[in-house]
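Multiple structures follow.
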Structure I
Amino acid sequence: IALPLQVASHLSNSEIVDRVKIRMTQLDIIGTEQQYPGQLSGGMRKRVALARALVTDPEIILFDEPTTGLDPIRKKAVHQMIANYQRKLGFTGVIVSHEIPEIFSISQRVALLNKGDIIFQGTPEQLNTDDNPVISAFIHGHESSLLDID
């Protein structure tokens with residue numbers, strides 16, 4: 001968790017330790033300091049990763065497919081964890097995900113990319129009612145519709 005501060009800050013060791021303890025307390029991972037990743041549960045590993053990302057007090061955090069490889073229950077728990085800490089700590093989270101419609105439950109705004117272009121920006125509600133055939137095919141999982149569109 002301390003690594004980003006050790007590498008990219010001019011903080012003293014005691015200041016780094018203090019910041020790490022604050023984040024560990026906020027993310028309820030006190031007591032894991034001497035454990036290796038393989039000794040932690042999947043949820044604990046996610047919280048440690050989030051603490052590492054937050055220890056530098058960023059305004060924005062990018063989550064790139066944060067639930068890849070997790071079962072549906074764990075996916076929901078990770079989405080809720082991100083949303084809860086986002087509200088609690090005040091950062092903006094940008095989540096890259098293919099998990100439609102699950103991701104909508106924690107999103108205030110969404111963007112949809114197609115072939116490198118943003119083809120939609122708005123609320124999840126607006127996305128669900130958009131009449132663009134590419135958007136509709138993606139949201140509703142109609143692969144054959146996507147194949148017919150240039």
Structure II
Amino acid sequence: EAAGFYFTAENERQIFIRKKELYDGAIPSGNSVMLGSLIKLSSLSDREDFSDKAMDMIGHFIGEIDKYPTGYTQMICGLTYAYGECGEITIIGDLKQEETKEMLKNISQEFLPNILLKHSKSTGMPTATLCLNKTCGEATSNIQDILSKIL
């Protein structure tokens with residue numbers, strides 16, 4: 001009861017059992033998605049309460065994950081973000097500019113579960129900045145330079 005989220009509201013009267021899904025099947029469980037969201041929102045907003053809730057979930061569910069890791073693939077992505085090397089790529093540019101679109105296209109073609117993508121509007125030539133574990137590198141107009149550091 002203490003950790004995680006139910007699939008239905010507490011005041012729902014037309015159900016017999018309130019389910020708290022953990023298992024990731026073909027569709028990730030709500031709790032797995034929520035874990036990743038809480039961790040990333042905590043990183044973006046510096047909201048410690050989000051981080052605390054995520055850590056409570058991890059502490060509560062880690063035994064189940066350890067017993068059957070292949071059943072919790074999306075939850076493990078959240079764990080990877082919580083405990084692995086995390087980063088942010090900030091694209092600074094006009095979303096209508098072809099160069100900005102090309103940067104975003106190159107990033108979106110990669111699986112980057114530990115990287116948050118941010119955008120800031122600018123009228124100049126687009127640039128990108130990579131921050132890893134709260135340390136940022138220099139802005140570059142070559143997105144491949146950034147991708148080579150994280151792939």
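Looking just at distance in nm of label points 7 Å out along Cα→Cβ at positions 28 and 132, which of the labels I, II belongs to the structure with the highest value? Sorting by distance in nm of label points 7 Å out along Cα→Cβ at positions 28 and 132 in descending order puts I first. Comparing distance in nm of label points 7 Å out along Cα→Cβ at positions 20 and 52 across structures I, II, the highest figure is found for II.
Computed from the coordinates by the stated procedures, all read-outs in this text should not be read as laboratory data. Bear in mind that the values here come from a model prediction, so they are computed numbers and not experimental data. Cβ atoms are built from the backbone, for glycine too; each structure is taken alone.
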